[in-house]
Structure 1
Amino acid sequence: MDERIVLNVGGIRHETYQATLKKIPATRLSRLTPALANFDPLLNEYFFDRHPGVFAQILNYYRTGKLHYPTDVCGPLFEEELEYWGLDANQVEPCCWMTYTQHSKLAVNLVSW
């Protein structure tokens, strides 16, 4: 039987299976171990002080193999979260790619303005 894992991200608890997190190798989630400092043995969960809304999309990517861009966050925040979790922004699904790149370009233009 596959081990269930609890991930507390920004105060929101997510449950999944260890096998789900192994689907995308060489990422932060694929390398989880109870020896990590963010594992709480009393609660039997991992805690990450990250954006919980973006994480829902990231976890769904592990489950489905499809990475969708959440339109309620800016491109740079999404990129920062992807980088933290060890994921590639080029994996964003075609249906979300235009929205994602437009938000990302807009943020860059605003910074340079």
Structure 2
Amino acid sequence: MGVKFIADIGYRVHEILKEKHLTAAALGKYANISTGNISDWKRKGTNPSSDRLALISEFLGVSLEYLITGKEKSSPSLRDDERELLKYYNALPELERGKILARLEDKAKEADVLPGRVG
């Protein structure tokens, strides 16, 4: 049973890419994986290397558990706009992410709306 889950990782990655309108090229750039390897996951039934799984799940916006097993823990779901925001955020280099977070914090302060508070 566990082997089937693991064998499905490559296929699952392709399904999530398609579902979220993401490209293999963007995933490859984000996780430093060749597009040929990503293509092989579906065509040849191979899987990503274990050292790349966390980056792949982060880019795809899914839990590592879901990527490996296809099953989610029951937790609050993200809205479509939140998923889209995370998709673009995750595709940015780390330095740009820091700039985005600082800008969002500034905007929240300007609007007097901080997380956990209703302004």
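Nothing in this text is a laboratory measurement; each read-out follows from the coordinates by a stated rule. Keep in mind that what you see is a predicted model, and the values were worked out from it rather than measured.
Worth pointing out:
- Given 53, 31, 23 for Cα extents along the principal axes in Å, calculated: source structure among 1, 2: 2
- Test item: helix-only ellipticity at 222 nm (-39500 (n - 2.57) for each DSSP H run of 4 or more, over all residues; to 500) calculated as -13000, pick one of 1, 2: 1
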